[in-house]
Structure 1
């Protein structure tokens with residue numbers, strides 16, 4: 001997964017333990033998709049997820065991209081809406097699960 005990921009963002013604590021993570025696939029011009037924004041349970045509710053997302057949005061490659069989207073479960077949508085994301089309209093979204 002990480003081998004084929006364009007950008008990886010991590011959050012470390014003072015002991016350099018991994019406590020947050022996100023990855024992005026992008027064409028670096030028009031589209032970027034954010035996947036797997038995760039903050040360890042012990043560190044949630046400390047605004048680290050917001051900080052991680054703001055860091056992603058300000059990254060030199062990402063900040064000029066025309067369409068930034070994220071993939072998330074329904075229960076996480078309010079988090080992204082607070083960051084200015086909205087439900088896609090006019091775009092077909094198709095999922096195929098392979099076994």
Structure 2
């Protein structure tokens with residue numbers, strides 16, 4: 001399900017999920033993995049999407065294709081707040 005803007009949706013969601021897991025992973029490792037994703041349009045690989053959540057343009061092309069009916073642009077915005085802006089999961093998504 002390629003994103004027209006080159007956002008790697010599964011990888012962004014994976015990093016967000018890891019940030020929410022109480023495993024032994026350090027937050028710096030998760031943020032480092034997020035920073036490895038392209039943060040500018042010029043760095044996006046169109047053949048193998050590698051874009052971070054910051055590149056989401058809210059075109060909503062992904063929403064109709066999502067088999068889980070997730071509001072992907074909304075979650076990507078929240079993922080960027082957690083992974084790049086260091087906001088807490090509970091602060092961004094609300095209490096569990």
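Calculated for structures 1, 2, Kirkwood radius over Cα pairs in Å is largest in 1. With relative contact order in percent (Cα under 8 Å, 6 or more apart) coming out at 32, pick the structure among 1, 2 it was computed from. It must be structure 2, since only it matches.
Mean count of other Cβ atoms within 10 Å over residues 14-21 was computed and gave 16.1; which structure, 1, 2, did it come from? Source structure for this number: 2. Source structure of the calculated read-out (helix-only ellipticity at 222 nm (-39500 (n - 2.57) for each DSSP H run of 4 or more, over all residues; to 500), -4500) within 1, 2: 1.
None of the figures in this text is laboratory data; all of them are computed from the coordinates on show. Values in this document were obtained by computation on a predicted structure and should not be read as measured data. Cβ atoms are built from the backbone, for glycine too; each structure is taken alone.
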